[in-house]
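Each value in this text was obtained by applying a stated rule to the coordinates, not by laboratory testing. What you see is a predicted model, and the numbers here were worked out from it, not measured in a lab.
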Structure 1
Amino acid sequence: MFKDMSTSKETLVEFRATKGGQNEVAGVEFAMEVLTNGHWPSDDQPTCTIPPTMGKCRSDFETFYKNKNQSKNLYWLYNAGSAEVKVLFAAKPYQLVTNVFQAAVLDLYNSKDTYTV
């Protein structure tokens, strides 16, 4: 488990180096952790349709990771992730810490003000 954490940090540094040392992909600050399957508890993995901006982060990292580790597969555990979302709907900006599912729903409001369910 400790090896996964140090490997993840190294991988993130290498990925950011390919982006010119930037923390952002498509205007989204991005960080990840790569964990070894079997060393970490895994529950059922619910699916999530992530917004295009988050999808760009995912696809850029997948391309980088596949070029580096051709024999390994990535599985995205959205239920274990988090997102910090800056909202601008009030007089002053707020920063919300959400899970990936909540961030995906909030992103919908970037294109439309109301939804009916």
Structure 2
Amino acid sequence: MRPELKLLYSPDAEIRNYVPEDPERFCLFVEAFIGPTGSAGMESFHVSVCSPLWLADFVRENGPIFGFHHIIMEYFDEAQLRNKVSAYCQACSGNSWDEIAMKLNLMGRWEFYEYKP
């Protein structure tokens, strides 16, 4: 079983047309909707897409951070982001969706990570 990227979405901006106010300093919350290849189903993986200069400013003001669930890009480019997430998906495989989702969770926080019914 392999995952595929179905949709990139941000509640903060239209991703396809997003141009940061400062192209060298930006951070955008993005949801990558990913599901099994060939299936209509998908689940959300949350990631912050940031520039190195934005990250440096943030650390300078707030101190050290953990780097989980961040994609760092010099300049925002929707196609480049889509290609990177798609390539990460193609590199993941597993015997079950939960196994794959835990691998994808290293890239973006899985909406069901730590979910307990």
Review point. Computing helix-only ellipticity at 222 nm (-39500 (n - 2.57) for each DSSP H run of 4 or more, over all residues; to 500) gives -8500 for which of 1, 2?
Key: 2
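Looking just at mean projected area of the Cα convex hull in nm², which of the labels 1, 2 belongs to the structure with the highest value?
Largest calculated value belongs to 1.
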Revision key, fill the gap. Value 20, calculated as relative contact order in percent (Cα under 8 Å, 6 or more apart) from one of 1, 2, is from structure 1
